[in-house]
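Take a look at the structures below.
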Structure P
Amino acid sequence: MEFAGLGAIMLILVLIVYLRMIEARMKQRNRGDRSEALILEQADMLESFGKPEDAIRLLEKALVEKPESTAIRARLELLRAESEE
């Protein structure tokens, strides 16, 4: 009986540590998404002001910092294609 109680307590402790770890990862992931969204919003603003070259420079700079970002890469390719026309 004592072993079962001890096992249950240890299981609860491991679960608490695991959930805290998952929460920290989710906060980090959400923070990254917000910064990506801000970059895309700034690029949209620059484009709406008639400065697509500045938007391209901003996206290129962001892509150097976050090379794994597919949204930034796609937006950059779209802006480049539009500026060539």
Structure Q
Amino acid sequence: MTLADRIADHITKWHLDGEDIGLTPDTPLLELNIIDSAAIFDLVQFLSDEARVDVPIDAIVPDNFQTIGTIVALVEKLKS
């Protein structure tokens, strides 16, 4: 399972009450109110646990959490 798949599963389970709406890497998470600012902090903890990255406070901005694709890009940047 890819990181994008694991993120989608996490969002579905914890922020959509298990309702599978077919999240894709390009689904606009913030624009569709799928996640909010509290959910971003939950995702930061999830990334710490699952992807083994520490997201610095200055990277916790909406632009990095717009889509699953932007979240994966953030992780890749932090790991490089």
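Just so it is clear, none of the values below were taken in a lab; they were calculated from the coordinates. Quick caveat: nothing in here was measured; it's all calculated off a predicted structure. Cβ atoms are built from the backbone, for glycine too; each structure is taken alone.
General observations
- Which of P, Q yields -31500 [helix-only ellipticity at 222 nm (-39500 (n - 2.57) for each DSSP H run of 4 or more, over all residues; to 500), calculated]: P
- Percent of Cα pairs over 17 Å apart - structure with the largest value, from P, Q: P
- Value 1.6, calculated as distance in nm of label points 7 Å out along Cα→Cβ at positions 55 and 71, assigned to which of P, Q: P
- Parent structure of the calculated result 34, given that relative contact order in percent (Cα under 8 Å, 6 or more apart) is the read-out and P, Q the choices: Q
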